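Multiple structures are listed underneath, in structure tokens.
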Structure I
Amino acid sequence: MEFRQMSYFLSIVDHRSVSAAAARLGIAQPSLSDVLGKLERELDVQLMVRTPRGTRLTEAGAALARHSRDILHNVDIAVQEVRNLGGTNAGGAVSIGLPPSMALLLSVPLAETVRNDFPAVRLRIIESMSGYVLDWLTSGHVDIACLYDPPDSDQLVVKPLLNEELYLVTAPDHWPSAEVVDGVAVEGCSFSDVCKLPLVLPSRPHGLREIIERHARSAGTATNVVMEVDSLAQILKLVDRASAYTILSHAACFDAVHDGRVILVPIEKPALKRTAYLARRGDRPASSASLQVESVIGTILEEAINRFNLRAQLAATR
């Protein structure tokens, strides 16, 4: 049985006449009669009885009419939903979780781009430390997320976004003799010496802290963490007040560097690097709306790198 046959059959039911239905459909009456006859032969049952006053449904015909209406209605809903999910008119809600350093680069331009380019998409941006963002992603609280140091898991689909070098971040008064060019000290500091300084870092298991601690273990040393603060703004305030040092990427503090409130000191032997990843759950199909949001993130990051002269590079794959 075809959808066209159901539609023609329902037209006869609604008009209670083969001739009236044929006129409404714009086809010849004998052709519509043939459709009805073929349908009855396929089902091996009489669907209608013709009377002088038109057609009357049999019990089987009434059952077919009821199911045909349901089927065609559901088909219409399915077609509309698929159209809404695909192409440039894709719509729906999309939530993205961002750690603070990525939120500085992405939140405003991403919100504006989605509103202008994909008006049917309702974007929700949530900011927190990367460990919390990972929890939100795995629990389904957000659809996509930017993560540092994501776990090696079959449950996540990840792709690299941004490669960054990590720096010792200090108040200028805490590094008084340094020659500084564009907010960066000319001479670096070894990682072992950095670890001896009083540091303020986010708590574990946030991505930045895990990266630093992993390097410390590899170097056979330990970090001197005197304060744990899970807030980028407050970490920078403590550094600005010369209360402690921290380790961050340029992107995480470019405003403070530009204003001269902090300076960056390259970390050497070894240099510390990290990669930001775009992640989503692998056990859920990605909606067209979320794929549209993902598609513009690389371009926004590239524009941010150029605009703020960030010491970062787009990852090879976007």
Structure II
Amino acid sequence: MKTKGIGITHGKAILMGEHSVVYGEPCIAIPLLSLQVKAKVEKAAIGTLNCNLYTGPIQSLPESLKNIQVAIQTSCQKCGISFPLSVEIQSDLPQERGMGSSAAVAGAIIKAIFDLAEKPLSEETLCLFINEAEKITHGRPSGIDAIATTHSYACYFIKEKALEILPLSLNADLIVADTGILGNTKEAVQWVKEHYQEKNYQEAIQKLGKLTKEAKKEIQAANVPALGQLLTAAQKELKEIGVSHPALERLIHIANQYGAYGSKLTGGGRGGCMIALCPPEKTKIICQHLQNEAKYVWHFHLKE
């Protein structure tokens, strides 16, 4: 066994299909590889966690971080580790913004513990353990965050079906802007569930699924303007089911006003982040205007 274990994961953005993926519709997720989460674990006298949200004994974790306790317990049990661990987390991701922070943190911890124990970790086991932790955070995880925060490729995902890798070769940039408002994926998912029997909700979920299928075709055809229009159409449906927010709408308007092909919220919504698909030559000006209103702004080129 090593003296310390290291695990690294990254952020993600849902390009299309959030919320509808819970109901069996497809989802497209993109890894944000430059936004990393790193976990370091070592044998210790008592179990402790050190991260930007909490420093102290693992046994005294607040309810909002119980997913971390689940990740540690399931991994230690699988690896046969019975001694306490000190766990240190360094993250580039803001929490509760729809960028996969909770899944990325759980995944980094799981990878670090397996690394410490020098045990093999299959992709299946990694995602299974992340999803166990995600049940604490989101209640009914689709599974997409576990995959998107631990894999380096864009993917087309349908719950309980085989994952499809979706190569990206788009002459476009993806801008991610953070409202600075905490999202609440669990609350948003529960809201949609409670209203799902209403006709307009079911129609919106089905429309989101259809738009995601069309988006896959446009990605494969490298038709960026058409893909942008689909993002904008998806935002209309997400607003219809009550998961948008005025701050998101404001950032979306700014991005579209200054030349984006299309924009929408990403993740659970009700705060958190929005994304904008834009021509590379427009990225700088769009980012400048978004920075006047957003807490954070990042941009990524969509050509693998």
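Looking across I, II, the calculation of semi-axes √(5λ) of the Cα gyration tensor in Å that yields 67, 18, 14 traces back to I. Match the computed value 6.3 of distance in nm of label points 7 Å out along Cα→Cβ at positions 72 and 248 to one of the structures I, II, and report its label. Comparing all candidates, it corresponds to I.
Could you tell me which structure in I, II was used to calculate distance in nm of label points 7 Å out along Cα→Cβ at positions 16 and 288 as 3.2? Present the calculation step by step, with values, prior to reporting the outcome.
Numbers: I: 4.2; II: 3.2.
Working through the options, I get structure II.
Who wins on distance in nm of label points 7 Å out along Cα→Cβ at positions 8 and 160 among I, II, i.e. which is largest? Once distance in nm of label points 7 Å out along Cα→Cβ at positions 8 and 160 is tallied for I, II, the winner is I. Of the structures labelled I, II, one was used to calculate Kirkwood radius over Cα pairs in Å, for residues 40-207 alone, giving 17.6. Name it. That value comes from structure II. Structures I, II were shown, and FRET efficiency 1/(1 + (r/R0)^6) of positions 48 and 144 (r between Cβ atoms, R0 = 35 Å, to 0.05) at 0.65 was computed from II.
Here, each number is a calculation from the coordinates, and none is a lab measurement. A quick note: this is a predicted structure, and the numbers were derived from the prediction, not measured. Cβ atoms are built from the backbone, for glycine too; each structure is taken alone.
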